[in-house]
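Where a number appears in this text, it was derived from the coordinates with a stated rule and is not lab data. Bear in mind the structure is a predicted one, so any value in this text is a computation, not a measurement. Cβ atoms are built from the backbone, for glycine too; each structure is taken alone.
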Structure P
Amino acid sequence: MQPPLVLTVIGADRPGLVEKLAQAVASHGGNWLESRMCRLGGQFAGIVRILAPPDQRVALTDALEGLAAQGLKVAVYPDDQSASAVGTTLASLELVGQDRPGIVRQVAAALAARGVNVEDLATDCSSAPMSGENLFKAQARLRLPDPCDLAALQQDLERIAADLLVEINLETLNAH
């Protein structure tokens, strides 16, 4: 069995985009394994992981790329499991604070410097309940390298939190 395929998808948001994508996958014998999709700034974007029969991969890829004529750009990539970060320890990171430029950059730089892989990241800006100021929130799932100096990583994040006046919480999760 060949490895799964990973699709990236983007197009102007409108009803029926997921159906078009799902129809192309299903009509070529594909199986939808997992996905993350959302609407941001009038665009619908996502990433999808599918299985497809070896004899249908070329036709499926052509059909998916053909969706561009209907306003949905799809790029197809092999699922390179070997590119996954080594390490078995998962962690969660939550950040909340007044919005300002550079928050993601500083946190991402600290994580990268320690060899931490960001597996999932969701951010949002909203109006704070009492003050009305823009509140920045981030949630991430991280894969820590083996070995990882967790205390040093925590200190790095605490320095950033103090500098930016945000709250950052890092918790290890069960090993995966």
Structure Q
Amino acid sequence: MLKDEMIPYIQEKEIKELINKLAKQIESDYKGLEITFICALKGSVPLIADLMRAVNLPQRVDFVKVTAASDNLNEDMVIKITKDLSVNITGKHVIIVEEIVDTARTLLFLRDRILVAQPASLKILTLLDKPARRVVKLKPDYVGRVIDDRYVVGYGLDENEMGRNYRDIYYLRH
């Protein structure tokens, strides 16, 4: 994918400002506590790396990978965990980190899966929230920015696995 096929949407400087704002909110909410970030692979890797450095609290991180595919027979979504947690989160303050929340199907599945482990608290953080695409009732606790229903690429977001490494976020020309 070529960047000249895309229109700049959110630049690196603004992304950093959003992350710093989110970090300050987390530090205020969890003052003096240890937190455990759960990073949803693959798109949230740039976000978790920057967020961990911005949050000045004791912290752990773990990674999960949740996949969703359409069941061809009746078009239901089949959601499964392909990489599960490797740390014990029972009694811990947990924050799920997502680069974007749109339909929220897989995020709801992940949230419910994590709640089974009985964390002390569970919050959801997203850099970008796209509520126009929501199909399940779920609202992130920490939102960097609400966006319109656009297909965005960059800063972890991809188009066929390409573009995750872009420092800025773009949307595709139509």
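A few notes on this one:
- Among candidates P, Q, the computation of P(r) over Cα pairs in 5 Å bins from 0, in percent that gave 2, 8, 17, 21, 21, 16, 10, 4, 2, 0, 0 used structure Q.
- Here FRET efficiency 1/(1 + (r/R0)^6) of positions 45 and 77 (r between Cβ atoms, R0 = 25 Å, to 0.05) was derived from just one of the structures P, Q, and that gives 0.60; the source is Q.
- Which of P, Q yields 13, 37, 27, 18, 5, 0 [P(r) over Cα pairs in 10 Å bins from 0, in percent, for residues 21-100 alone, calculated]: P
- Highest-scoring label, criterion being mean count of other Cβ atoms within 10 Å over residues 37-44, among P, Q: Q
- Looking at distance in nm of label points 7 Å out along Cα→Cβ at positions 69 and 117 over structures P, Q, structure P comes out largest.
- At a computed 9.0 (mean count of other Cβ atoms within 10 Å over residues 125-132), which of P, Q: P
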